[in-house]
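Peer 1: Dropping the structures in below, format is structure tokens.
We did not get these values from a lab; they are worked out from the coordinates using the rules stated. Fair warning: this is a prediction, and the values are worked out from it, not measured in the lab. Cβ atoms are built from the backbone, for glycine too; each structure is taken alone.
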Structure P
Amino acid sequence: MKIKKILVSQPKPVTEKSPYFDIIEKYNVKIDFRPFIKVEPIPAKEFRTQRINILEHTAIIFNARHGIDHFFHLCEELRVTIPESMKYFCVSETVALYLQKYIQYRKRKIFFTQTGKFADLAAILNKHTDEKYLYITSDIRNEETMSVLENAKINFNQAIMYRTVSTKISEEELQDYDMLVFFSPAGIKSLLENAPNMQQGDRVIASYGSTTAQAVHEAGLRLDLEAPSPGVPSMTMALENFLKEQKKNGKK
């Protein structure tokens, strides 16, 4: 099957400089962007049932920008004032810089990895073993990141501050695509909820990240394209290589 129409389960890039648009032009394919999941805040009343005192912690761990949004919004709802002494540990510089939306960045102690990999954050956390960490997460437990934190032997609590829910997309709409691209196990869960009887057939399924790949296999689906891989750090690079090979083989 020649790939003509691709569904990427992420929001449309805000800039035309995204590699996705180069792929569209170079390989004459149509790419639609449609998130399979959305994030909703957990109300203060529900959060209180976790019996977590935010101010008992000296450092916050952020794995994503929306975690920052929900943390500060919930603190406002709870009328919790975060002291300037609070430290912030982020999975990447991009996430760290997002803190500027809520705090004076230069006046705070902020740490982040250069790689964007959560596993590399453990090395930084291990240099600050006296801290009491609060890890901000969704309601979906990420076994990989939790394992990293538990193996790091640090003092931490998990705080669920937002939930991930499936968005609606019909089985008929999905049948219109030659390739589906996923970035989280929650995306695969949404696919199964929206199209429990969908037959994969020749349709290509691509995934990013080991936990997403595992979710594809556990769903009984065939995984045709996986990223990252050695020399291929991004999904756009993996996608381009796949389409280049297809073009080379002259698939119709």
Structure Q
Amino acid sequence: MAAAAVFVMVILIFIIGYIITQSAGFFNLSFIFGGESGGLLPMIVTTVYITGLSLVIALPIGVITALYLNEYARDSGAIRMIRLAIETLAGIPSILFGLFGLLAFCRFFGMGQSIAAGAATLSIMILPVIIRTTEESLKTIPTELRQASLALGATRFQTIVHITVPGALPGILTSAILAIGRVVGESAPVLLTVGIARNLPRSIFDSGRTLTIHLYYLTKESIHRDDFGKAFATAGVLVIVVLVINCAAKIIASGARGRGAKRQ
């Protein structure tokens, strides 16, 4: 078991080290903040827009759904159908989400290829992750805490707001981390719904290009060694973005877990 853990760490260190080594000479502030003249700033802004808007849409819906399934719903045929639908949604290939988003949001609702259309598509795709992770976190809250709150005269809604949700907050943040990782790493749905424009987006209704799509086109169109260097530099920026998000979420989750323990 220890050898397996060390092996996983070695693989991670090797991947990050190889990316950093191959991007040497290209990874600089000019390459990142060059703006529309060739830098990564438009792609970084688009990625942040896509990630943030997807979470704004999916996180409340996913948490509320998990609360309903765990706190209110009883075992019935309708609830089993809802759970089956969630599991089926989690297993659909991402390219199908992209086709759905292209037909529904881009064409039927008239959004065109835009950040809003891409975020709406990705929010549907990450809903199962948020629902299942949040629901498992809610199951870890002791039943005695709920019963004690109800015995003191609190309503079920007040118990959920003041006892259940604060206690499950670390799990909710974990679901957000997993959702962010999937949003940042997706390419097919983003390619079909957001587009490949390298312009700096001014609003969520503009088209754009995420870091993942930009990395794909850099490797696809690479001819010279410098082109691969730029691709690896882009990969390095993407890794840094993911690491920063994960570390920040871990810190927030640790603080929330400490406050929840004190409250309990």
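Peer 1: Please compute distance in nm of label points 7 Å out along Cα→Cβ at positions 39 and 199 for structures P, Q and give me the label with the greatest value.
Peer 2: Structure P gives the largest value of distance in nm of label points 7 Å out along Cα→Cβ at positions 39 and 199 among P, Q.
Peer 1: Output the label of whichever structure in P, Q has the greatest value of relative contact order in percent (Cα under 8 Å, 6 or more apart).
Peer 2: On the way: P: 22; Q: 29.
Max of relative contact order in percent (Cα under 8 Å, 6 or more apart): Q.
Peer 1: Of the structures labelled P, Q, one was used to calculate volume of the Cα convex hull per residue in Å³, giving 170. Name it. Present the calculation step by step, with values, prior to reporting the outcome.
Peer 2: Details: P: 143; Q: 170.
Going label by label, the one that fits is Q.
Peer 1: When FRET efficiency 1/(1 + (r/R0)^6) of positions 47 and 215 (r between Cβ atoms, R0 = 30 Å, to 0.05) is calculated, the result is 1.00; to which of the structures P, Q does this value belong? The partial results should precede the final answer.
Peer 2: Values: P: 0.65; Q: 1.00.
Only structure Q yields this read-out.
Peer 1: Also: A value of -10000 was computed for helix-only ellipticity at 222 nm (-39500 (n - 2.57) for each DSSP H run of 4 or more, over all residues; to 500); which of P, Q is the source structure? Intermediate values should be presented prior to the final figure.
Peer 2: Numbers: P: -10000; Q: -23500.
The read-out comes from structure P.
Peer 1: A follow-up question, please. Hey, Rg and Dmax of the Cα atoms in Å, for residues 87-126 alone derived from one of P, Q reads 9.9, 30; which structure? Please report the intermediate quantities before stating the final value.
Peer 2: On the way: P: 9.9, 27; Q: 9.9, 30.
The correct label is Q.
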